[in-house]
Structure 1
Amino acid sequence: MTTGLEKINCLMNTLNGVILGKAEIIKQLTMALLANGHTIIEDVPGVGKTTLVKALARALGCEFRRIQCTHDLLPADITGITVYHNRTGNWTFQEGPVFSQILLVDEINRASPKTQSALLEAMQEMQVTVDGRTYSLPEPFLVIATQNPQEYEGIFPLPESQLDRFTMRITLGYPARRDEINLLQKKRPERIPEEIEPILKVEEMIQIQEEVEKVHTAESLLNYATALSNATRKHRQVILGISPRGTLHLLNCARACAYLGGRDYVIPDDIQEVFFLVFGHRLVVDRTTFLEDIDEKSILQEVLETVPVPGNTGK
């Protein structure tokens, strides 16, 4: 009988055949999936962000929808609208693309702040409210947003409240030279999303997520995670440190990391492996510190080096 971990490894192998040379990035996205968390993929156009998300949705057998964000996109274009029918005199709700299991929000920072905020309730509470009525979203519900780097023109940076709802931020990066040459020679990857057959059933994915939730985390590691968060809040060059939600996301991803490692308990290495991925997009740094060549990564590195690490056992 195939175990949940074996199926997840099969999932990652399949995705590695779609996006060449990005095994570590695919592992990170899988950890966010196992932690039942939303993900931002930040990178320049043309590196395979959309292809990766399509392939993931196909491999999971999930309902997939895509929103292409533009300046004139409206909140109703995401959540849906209530329509009045003259002939019957009835109102009916027409669901928007948010009513899916995997929602790709392409170039999210090209949408206006008002439109971006339409996702807040959905991402946190798995529901949307339209015209005073609340509608539940399907399970699992995963938002994967792509965004252009902050230096690009015509964008609206996501507010802190929105960023905090994303469990992880990852970056694909340009392919290695050999992988790019292989891509050019083959004209296309080993597999394309449309050719992928579902590897997991939705019910199986939910069951695996429940298994990840049960991965044991010792009290010493709970103290370690909160100490890391507190260190960011007290840092002299940080305006806004890590929220309790951010700490929870850190632990959820650490459990997912342990699960992928074949363990039913968390060790400090798991927390450290996901530390920058989970905390990097949440810090708000004093802008004057950039004059001192200090950024979020260097501050987090300092925190990681100064907070004492507990013993290397989760039992």
Structure 2
Amino acid sequence: MRAQATATESIDRIPVVDLAPFRAGTRAGKQQVAKDIREAAEGLGFLYYKNHGVPADVVETAFAVGRRFFDLPVEAKLAVKVNKAHRGYIPFNNAVYSAELKPNLNESFLMGLDLPTDDPDVLAGVPMHGPNQWPAALPELRPALEGYFDALGALGQITLRAFALALDLDEDYFVPRFTKPMPFIRLLHYPPQIGPRAENEFGAAAHTDYGFVTILAQDDVGGLQVKRRDGGWIEAPPVAGTFVVNIADMLMRWTNDRWVSTPHRVINASGRERYSLPFFFDPTYHTLVSCLDSCQGPDQAAKYPPITWGDYLTRRFDQTYAYRKEKQA
């Protein structure tokens, strides 16, 4: 078993941040964690969390039941095909990042904040708001993913406070901007890419994530790669008991490019099935994102005009997912 990493250790040059001092609540501990996060966010834009407080059995159960979902017959998965609320099953060949690339070689299942049909935002037709969909053929999927969703939501709240301190803001700065957040779990399955791989074919082609932060659980297969500043690629290998964390595009915009949203990709050359569980933790749809005061000044003007998170996200999703293009046609 891999030895525990220290707060300053890195794995293939990706820093490891120990959240235990922040969770303990001491001022010195919080400041140290904030410093470690700041250095990672301004450098590679990727880090590992250890001692994060998420029970191992919650993660293991989500993975185990998730594998069973992807083993279901195609008809059972398509019974909960992704809907306009961006919840449900996304088949293979449904996401492409550019015309030069083949569609990503993966299938996935999405769940978000479960909103009733009489929720004001659902009634108003706000994009990507609604109830979750669950496959009748696998009733145990719902409690497994809801348990994971709740545990990662709690870790997301810790992340909000740690990120705020790392940005020289009040610790609670981001909290009111997440009163009705838009977190999504994306349960992912990558089949092995066996034999010669076309240069434009990936499990997930190089991309950046759209929102605030992504907190990722990996199985033990590997395949995640992160782009270095010099253009090369490094592995982000699975490490037991950790999450991989990356800064996303909206947070990079929010920080005036001070924090980095870094391209990453998946190539599953292992010969085995690969599964992962990213948790995308994003603000309330109507949150106005404008340059943080701590990230601008007389010699550093704001680079981007204000925009609501919802408007930004909708535009990005419409560019990427085939199912959304179909709905617009």
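Bear in mind these aren't lab numbers, they're just calculated from the coordinates by the rules spelled out. Being a predicted model, the structure only gives us computed values, none of them experimental. Cβ atoms are built from the backbone, for glycine too; each structure is taken alone.
Here are the numbers for the structure shown:
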| item | result |
| --- | --- |
| Origin of the derived value 0.95 (FRET efficiency 1/(1 + (r/R0)^6) of positions 97 and 217 (r between Cβ atoms, R0 = 41 Å, to 0.05); candidates 1, 2) | 2 |
| Among 1, 2, structure where P(r) over Cα pairs in 10 Å bins from 0, in percent as derived comes to 5, 26, 36, 25, 7, 0 | 2 |
| Value 0.45, calculated as FRET efficiency 1/(1 + (r/R0)^6) of positions 89 and 305 (r between Cβ atoms, R0 = 35 Å, to 0.05), assigned to which of 1, 2 | 2 |
| When FRET efficiency 1/(1 + (r/R0)^6) of positions 49 and 73 (r between Cβ atoms, R0 = 30 Å, to 0.05) is computed for each of 1, 2, the largest belongs to | 1 |
| Given -8500 for helix-only ellipticity at 222 nm (-39500 (n - 2.57) for each DSSP H run of 4 or more, over all residues; to 500), calculated: source structure among 1, 2 | 2 |
| Label whose coordinates, when FRET efficiency 1/(1 + (r/R0)^6) of positions 33 and 209 (r between Cβ atoms, R0 = 25 Å, to 0.05) is calculated, return 1.00 (choices 1, 2) | 1 |
| Value 4.9, calculated as distance in nm of label points 7 Å out along Cα→Cβ at positions 105 and 297, assigned to which of 1, 2 | 2 |
